[in-house]
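The following blocks contain the structures, represented as structure tokens.
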Structure 1
Amino acid sequence: MPGRRSAQRFTLSVPWEGTLRVPGDVTIERYGEEHVWVLSSTPASRNEVLTLDVPGSTLPVTVSVRVADSVPVLIDGVLRHRLQLEILS
């Protein structure tokens, strides 16, 4: 039956390459005026631009950040990734 969700709708003549990042929880370790340091269960690529949602007392704050550094660390026997994020907005 044409028009179903599984039906092909569009074909690229030249395929695109990209990366999909699924939202994940992080733990904020510390923050300053220009950088935020978080612990994540997934690594991030240097210079990758992300959105950080920080819960507030009344309203959550959404901040655009760029990954300045990503270092694997072992915390309580679990591999985590310490990300240094540069605040963009």
Structure 2
Amino acid sequence: MSSAYISTKFLSPTNNRGSRIKASCQCGSIIVPWDYSLNCDQNHISAMKTLIEKTGIKWGDEWSIGSNNVGYVFVPIADFNTFII
């Protein structure tokens, strides 16, 4: 799979909806409500995990996490013994 990463971004509240996190990857996207019992990082990680569950793809257990001017980017750490180009 090319471009194997998940990106998340914060969606501001509106008059009709509260704060949310959108998680996206090549296979689809989801929007989850902001969980006020979690901090910012935990909310983005939670959205990423929810997207993984939705897609059913076996992404792996280890991730490299970075941020950009929009949100977070999660990249699975490849097992070079099974990496396919």
Structure 3
Amino acid sequence: MLDINKAFSELAQYKIILADTQAIVDGLTDEIKAYMLENNTDVLTGNEHKATYKDVTQNRLDGKALQEKHPDIYKAFTTSTTYKRFNFS
């Protein structure tokens, strides 16, 4: 049987480790991106890894504008989805 308090405690500890690790990853990523900007390069190759930092252009549908200007079309092409969300605090 699940000891919920033990599971909660472990989850809380791992979330702290995850946040700390993510901070390290974010810091190293920022350092690499800054280096690439300073050296005007969008590709950087090391001995075992390669990093790219390039502009990406995407075209997205402005659903809010479509809903305002053409609500009938918006409604015809809108679908609903349902999912479960887990939240732990």
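Rule-based calculations on the coordinates, nothing more; no lab input. All values derive from a computational prediction rather than experimental measurement.
Kindly point out which one of 1, 2, 3 the value -18000 was derived from, the read-out being helix-only ellipticity at 222 nm (-39500 (n - 2.57) for each DSSP H run of 4 or more, over all residues; to 500).
Among 1, 2, 3, the structure yielding -18000 for helix-only ellipticity at 222 nm (-39500 (n - 2.57) for each DSSP H run of 4 or more, over all residues; to 500) is 3.
Consider the structures 1, 2, 3: one of them gives 33, 17, 15 for semi-axes √(5λ) of the Cα gyration tensor in Å as calculated from the coordinates. Say which.
1
Which one of 1, 2, 3 has relative contact order in percent (Cα under 8 Å, 6 or more apart), as calculated from the coordinates, equal to 10?
3
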